[in-house]
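What follows is a group of structures, each given as structure tokens.
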Structure 1
Amino acid sequence: MTYAAPQPAASHVDPLSQPLYGATFGQAFSRFWKKYATFTGRASRSEFWWWYLAAFLVTAVLYILAGILGFSGATYNSATGTTEPGPLFGFGALLIVIWHLAILVPTIALSWRRLHDANLAGPFWFLNFIAGPGSLAVLVLCALPSNPAGARFDR
């Protein structure tokens with residue numbers, strides 16, 4: 001009788017070097033943080049849009065929290081007719097700043113990879129610096145369907 005070593009369970013996780021088409025919300029969120037500053041490769045539309053939904057939700061919660069913290073302890077100045085925020089408003093604002101700084105580089109990297117998946121060069125992202133139409137143009141480019149020729153951006 002021979003003993004066979006147990007085989008590891010088959011992994012259904014796609015390698016991070018490839019785009020994950022049909023990514024779920026959780027997968028997109030996880031891959032966003034795992035590929036924090038990766039500008040090479042590609043990102044699927046589902047990875048891109050699920051992340052933007054997650055970022056919007058977290059940002060909304062932080063703004064609500066900042067509002068609640070600002071109203072707690074707020075004082076009304078009857079001489080000027082204005083309300084001054086409470087002392088914790090600064091803490092809420094600090095959380096918002098930290099969040100935006102934490103996601104700045106990976107959000108740019110995700111957009112860069114999304115452009116690659118549409119077979120466009122990542123530097124098209126710099127169109128964002130053209131006020132108004134530039135950001136809209138990048139949004140439209142990121143919404144383009146995947147193009148198999150974009151594999152040229154893979155490692």
Structure 2
Amino acid sequence: MQGKATAMGHPIHPMIIPFPIAFFVGALISDIVSHFSDDAFWPHMSVVLIGFGIIGTLLAALFGYIDYFSITMSDAAKKTATAHMILNLVVLVVFIGAYFVRSNDATSTGGYALTIFGVVVLLVSGALGGQLAYHYRLGVEESGVEHGTIPRN
């Protein structure tokens with residue numbers, strides 16, 4: 001059940017998503033460190049990481065959309081994929097808001113709150129993405145099963 005967004009037979013979306021996840025979680029970690037430090041580096045690092053996370057999210061979304069519209073899915077998988085997509089759009093909007101709020105004031109309480117909220121929504125969306133890959137097997141080439149190289153459950 002692979003989509004059309006592949007490189008050398010591997011789905012591109014799951015190859016890209018670790019980057020925005022790491023950037024957004026890294027921003028939260030920078031915020032936590034900044035809470036215990038007077039160094040202005042950490043809040044500014046958080047803003048930079050959020051910016052890179054937004055860029056990575058847009059790129060991952062492009063390939064996610066291609067997969068969404070090119071993979072044949074069951075109704076249950078489509079429902080999960082739709083929820084995953086909507087939550088990721090929420091994450092994107094929240095972090096765009098955090099970026100603009102924090103660009104003016106890197107230590108903005110509202111900006112910190114948006115960052116925390118964005119990471120929480122990202123965790124839920126990531127769980128749905130994992131369900132798509134591991135439960136519904138989207139993006140997984142099943143040819144190894146026919147050849148006996150992948151054990152069946």
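Some observations on this one:
- Which entry (1, 2) yields the derived value 4.5 for distance in nm of label points 7 Å out along Cα→Cβ at positions 27 and 83: 1
- Given 14.2 for mean count of other Cβ atoms within 10 Å over residues 59-66, calculated: source structure among 1, 2: 1
- Identity of the structure behind 1.00 (criterion: FRET efficiency 1/(1 + (r/R0)^6) of positions 19 and 91 (r between Cβ atoms, R0 = 30 Å, to 0.05), calculated), options 1, 2: 2
- Of the structures 1, 2, the one that -25000 was derived from, the read-out being helix-only ellipticity at 222 nm (-39500 (n - 2.57) for each DSSP H run of 4 or more, over all residues; to 500): 2
- Comparing mean projected area of the Cα convex hull in nm² across structures 1, 2, the highest figure is found for 1.
- Structure from which 30 was derived, relative contact order in percent (Cα under 8 Å, 6 or more apart), options 1, 2: 2
Bear in mind that the values in this text are calculations on the coordinates, not laboratory data. Owing to the predicted nature of the structure, the values given are computational and were not obtained by experimental measurement. Cβ atoms are built from the backbone, for glycine too; each structure is taken alone.
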